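Following are the structures in question.
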Structure 1
Amino acid sequence: MSRRLNVYIYAPVALLTLLAGTANAQSASLNGPIAGFVFNGTSKTVRPMLGIPGATRIDVPVLSRVEAASIAPGGKWAFITRARRSTFMHGLSDLAPTESSVSGLIDAVDRVVWSRDGSFAVLYSSSGNQFQRVQFPGSLPVADGPVDLSPWGQVTALAVDPAGQQIAVGFATQGLYLFTAGQSPALLSSMAQPVAAAFDGTGHSLFAVDLATQRIVQFQSTGGSADFVSLAQTDGPTLQPAGLAVSGDGHYLLLADSATRSVLVYATDSRSLANTLPLSFAPSRFEALSADPVFLLNGNDPKEWLLVLDARQVPVVYFVPASLPANSPATAEARQ
């Protein structure tokens, strides 16, 4: 069977069984396992995704009137903006979100990246040109002091390792730097246009895309670096990376590309293209739903179903019906 026929996992029987079994449930907590959370900027809601990969559906909102949201893998924590006020919330995974105050957060945060298990977050403000690491040792977040990035310019790529100790930052004209707690920033590469970066599950390897030279570079914790693969295409458009990640088993590097509407799957051992997963829509985001890892590729357009990349082992993409009935209470609430 062709590999491309295995790209989308529709699982109609499993999905119908899941929907039928939960039709009369009174609470989302009774509807089954939570696969992740989806923020929709159009409806201004945060909604749980219920089920298991390949047989998943979207449920009623746990939060509404949300202006912006970034949710940690697994949903234990989230960075939420409501009424122009930003704060952390916990308890989404228990379907009982509660605000948790933390002092000293930077203003005008417009980008958040999470460590793989959601125990660290890096907040970035493009207007203030600074970042800040936040860790979650218990029930209260702890924020480090902000780091001023003005000596290097505007950030174009941002990633944090699983342990939350290394932060890779790409700058439009200054290259790729590594910020490590207690140490001075280290220049990893003077690449001209870093646009995406990702650590592997061990934190020992860092991958970065240089759009100027159309290549992916791999950096090792031992200090070495090497070209991982060339992205140049003789008969195709220039790639526009929407996200970069390493599979849960470490065997694949995944590049979500908006220009070709696909996920490029590279084998890390051979440094070669192993598969191309075509998408119905151009990926507009690349957010981890779980630590496994599983990623959400879109979510704001009500005319699009959700595309989910399951990268736990051999990567596959499946779709999730995203619409609520027009007369449902949740839809009416979201419109208010």
Structure 2
Amino acid sequence: MRAAAPPLASVEGAAFAYRGRPALRGVDLTLARGTTLALLGPNGAGKTSLIRLLAGRLRPDVGSVRVLGGDPHADRATRKRIGFVPQEIALYPRLTVAENLDVFARLAGLRRGERRGAVAAAIGRCALTEMAGRLVATLSGGYQRRVNIAASLLSQPDLILLDEPTQGVDLEARAAIHAVLAGLRAGGAGLVVSTHDFSEAERLADHVAILADGRILREGALAALMRPFETAPPEHEAVLEGAPDAAAEAALRRSGFVPLAGDARFWRADHGAAGGLDGAALLAALRQGGVPVAEIRVRRPGLETLYRDTLADAPGLESAA
């Protein structure tokens, strides 16, 4: 029998604290080659800390982190096999795209004879050929994020870590970045993507880890995690014309709706809580109850439902992304 391939990256019992405040509490995780893992969790869950441990930027207080069998914090050769794309744009605005990548190639330790080919390859992989001679300061946010990704690819890494790679970009730029990441995975790289965007995670990832309070609450293959929802009742989302008064709020709650964080106009009922009514009947019933509802959206439960259920099952945790 052929032995199982060793993992591309592994985290075992990793704990880490900032100034005495725990950020990670005994995390275990493995990542195979050619796999994209999406990290989901509320702000402060530990996603960025976990990415920085994998990148070798931090060292765990307890436990171990290994990439290709090496310690990314202690071993420079291991770090060269890792591409790290921080949430912040880390570029020189007064240099061109090509000049930026040449600078990062130098910082990565590439020799003069290697740099030109590495820069050209990174530009090609991120579809930046037409922008190579443009000053970074003149580029849109989406193109700047693609240059940020290109800078992480100069050493042709086996593991690529991305912290909110599409934050603040429009739909067209998001699609372009997704295409770049899909190409990297198809080429055999392993990717870890921290995101608050559930549709992005569903599109990019084949594995998911949900974190909260420094712990992984649920982790596994996305298809397996979503299988229980294949026969689940649909979700209903009520979009209101304005914030509900007390009577309208009571009517919504009687129908099984709960408010979504951040906007009082959006309410959701999960797992058939809306009484089995279809969208039209539910719309009529809520309006009759004095709810200023503009529309009812009906959809199949997705990753966001899994996420909310996971956090709801963990006592004392906020369920907002």
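For this structure, a couple of remarks:
- Relative contact order in percent (Cα under 8 Å, 6 or more apart) - structure with the largest value, from 1, 2: 2
- For 2.6 (distance in nm of label points 7 Å out along Cα→Cβ at positions 122 and 178, calculated) the corresponding structure among 1, 2: 2
- Cα extents along the principal axes in Å, for residues 130-193 alone from the coordinates reads 41, 21, 19; which among 1, 2: 1
- For distance in nm of label points 7 Å out along Cα→Cβ at positions 34 and 306 computed as 1.2, the structure of 1, 2 it came from: 1
- With helix-only ellipticity at 222 nm (-39500 (n - 2.57) for each DSSP H run of 4 or more, over all residues; to 500) derived as -1500, matching label from 1, 2: 1
- Which of 1, 2 yields 57, 55, 30 [Cα extents along the principal axes in Å, calculated]: 1
- Once Rg/Rh (Cα atoms, Kirkwood Rh), for residues 58-257 alone is computed for every structure in 1, 2, the highest value turns out to be that of 2.
No value in this document is a laboratory result; all are computed from the given coordinates. All values derive from a computational prediction rather than experimental measurement. Cβ atoms are built from the backbone, for glycine too; each structure is taken alone.
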